[in-house]
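So, here's a batch of structures to check.
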Structure 1
Amino acid sequence: MAEKLATLSFSDGSPSVDFPVLGGTVGPYYVGYMKDLTGNFAGGLYGLALLSLIAALVCAFFLHIPDHAAEAEATAAGARA
């Protein structure tokens, strides 16, 4: 079976980085482990929901996505002044 990779590319010309895609492998094992631990699937599903929430918060507050349109507009406004 071929290994699936996600590629992270940088806009500053740094070399790209490949990460293995683990969601389809780690998630079921985690849910199964939590089912064995708690006796039902709810613990595993709540845990996956919590991890998804943490990932969303990290993306929302710590991920810097440049706004190229605003930068171009600011550059154009500066050139006119």
Structure 2
Amino acid sequence: MAVDAATPEVLLAVRSVVRNVDLLALLDGQTAGVLLPDVEPAGAEVVRQRVAAAVMVGERVPAVRALTRAPGESGATLLERALRR
């Protein structure tokens, strides 16, 4: 999952709605990524919706995208896809 506008407030909001085993990291200066181990695409969509609700600023929601790793895809390739979207 990738979250744009990764301010400290947004990062705290994301951390508040993901599990302790999920990894939250900055991908670049503006985008945060959340790795959801052992989560199927449907579960990732549920988490994406929770994150979007948590980071809403007034009527504006920063872009929150769910990405799933394709079979055989490397972690580096997945991160590149997250940053391109």
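Observations on the model:
- For relative contact order in percent (Cα under 8 Å, 6 or more apart) computed as 37, the structure of 1, 2 it came from: 2
- Label whose coordinates, when helix-only ellipticity at 222 nm (-39500 (n - 2.57) for each DSSP H run of 4 or more, over all residues; to 500) is calculated, return -20500 (choices 1, 2): 1
- When volume of the Cα convex hull per residue in Å³ is computed for each of 1, 2, the one that comes out at 88 is 2.
Coordinate-derived values only; no laboratory data. These numbers come from a predicted model, not from an experiment.
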